[in-house]
Structure 1
Amino acid sequence: MLRRALARLTRHRVVRYLLAGGLSNLVSYVLFVAVFSFGLRHHAVPSYIVASLLAMPLSFFLNRLWVFGSRADLRSELRRFTVVYAVSIAAGVCLLVVLLRIVPGPVVVTQALATVALVTCVFLTHTLWTFARRGPRPGPSHR
């Protein structure tokens, strides 16, 4: 029964995206905390960039294969994904810098807030561009 409910729930792309994104962001967040705490010794922006880059392959393959079920050209999708990912990292850095100045509290909480703020924009970009179906689409007479 649980398996059927989970299968029904994951039929929706948004749910799959949230689950895949949740896992990718969890991995990225754990990496951020590790790099921030032990590697780059309390440098938030470089820690964010390193963690994001390390989590990128997981995010790409989860999105490509499970969320969007794409079988299109790997190289072109990887290029588009990398562009979106780079822009989202840059936006995340900007957001992190702004939030660090206006939101009191630990850096690791601020970084989580920045990530949550970017989720919708990245999903829409992947849906409409990165993993969008290419080629001719059937017109009204082909339905």
Structure 2
Amino acid sequence: MKKTSTVSRYLLGFIFSVFGLNGFLHFISTPPPQGLGAQFMGALYMSGELYVIMALQLMAGVLLLTNRFVPLALAIIAPVVVNILLFHVFMDRSGLPVALVVTALWTISLVAARSAFAGFFVAQITPRRQAAAGLSELNLSAGAAKQS
């Protein structure tokens, strides 16, 4: 599993770094989408949001390639991966195989870093009494120090 997750992290980092850079440098020519997909991409381009998406892809790709802040990188590209998948499911089916591969790579990388995301899957938060009591004592003593 360790080799699989490492390979998937590197592939995901490479894909997002290359396509993030391509958004700025345009070194890969791709045919424009047709129909509704063209309208959607046109709206992203005209609003300037496409550049933000490409910058996020590039940033997350570099973080994944350098193995730095991997959970942050996975969180940054999670909505991008969802949008890529949904775009190709509903608007332009020609890129669906690549979207499925990217989704699988992201899922494998997420499973490898699942301990960093454990707090997201807690059904109910219960405050810890000792931590809350210690915090309130700290606030009271800090407030008393400011007043004197």
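Where a number appears in this text, it was derived from the coordinates with a stated rule and is not lab data. All figures in this text were calculated on a predicted structure; none of them were measured in a lab. Cβ atoms are built from the backbone, for glycine too; each structure is taken alone.
Here relative contact order in percent (Cα under 8 Å, 6 or more apart) was calculated and came to 23; which of the structures 1, 2 was it taken from? Going label by label, the one that fits is 1. For the read-out log10 I(q)/I(0) by the Debye sum over Cα atoms at q = 0.10 Å⁻¹, a value of -0.40 was computed from one structure; give its label from 1, 2. Value -0.40 for log10 I(q)/I(0) by the Debye sum over Cα atoms at q = 0.10 Å⁻¹ corresponds to 1 out of 1, 2.
If distance in nm of label points 7 Å out along Cα→Cβ at positions 40 and 112 comes out at 2.0 when worked out from the coordinates, which of 1, 2 was used? Before the final figure, lay out the partial values.
Working: 1: 2.0; 2: 2.9.
Attributed to the structure labelled 1.
When distance in nm of label points 7 Å out along Cα→Cβ at positions 32 and 56 is computed across structures 1, 2, the figure 2.4 traces back to 2. Each of 1, 2 could give FRET efficiency 1/(1 + (r/R0)^6) of positions 72 and 104 (r between Cβ atoms, R0 = 35 Å, to 0.05), but the derived value 0.20 comes from 1.
A value of 0.40 was computed for FRET efficiency 1/(1 + (r/R0)^6) of positions 48 and 96 (r between Cβ atoms, R0 = 25 Å, to 0.05); which of 1, 2 is the source structure? If you can, show how the numbers build up before the last one.
Working: 1: 1.00; 2: 0.40.
Only one of 1, 2 returns 0.40 for FRET efficiency 1/(1 + (r/R0)^6) of positions 48 and 96 (r between Cβ atoms, R0 = 25 Å, to 0.05), namely 2.
If helix-only ellipticity at 222 nm (-39500 (n - 2.57) for each DSSP H run of 4 or more, over all residues; to 500) is computed to be -25500, which of 1, 2 is the source? Clearly, the read-out refers to 2. When FRET efficiency 1/(1 + (r/R0)^6) of positions 8 and 80 (r between Cβ atoms, R0 = 35 Å, to 0.05) is computed across structures 1, 2, the figure 0.70 traces back to 1.
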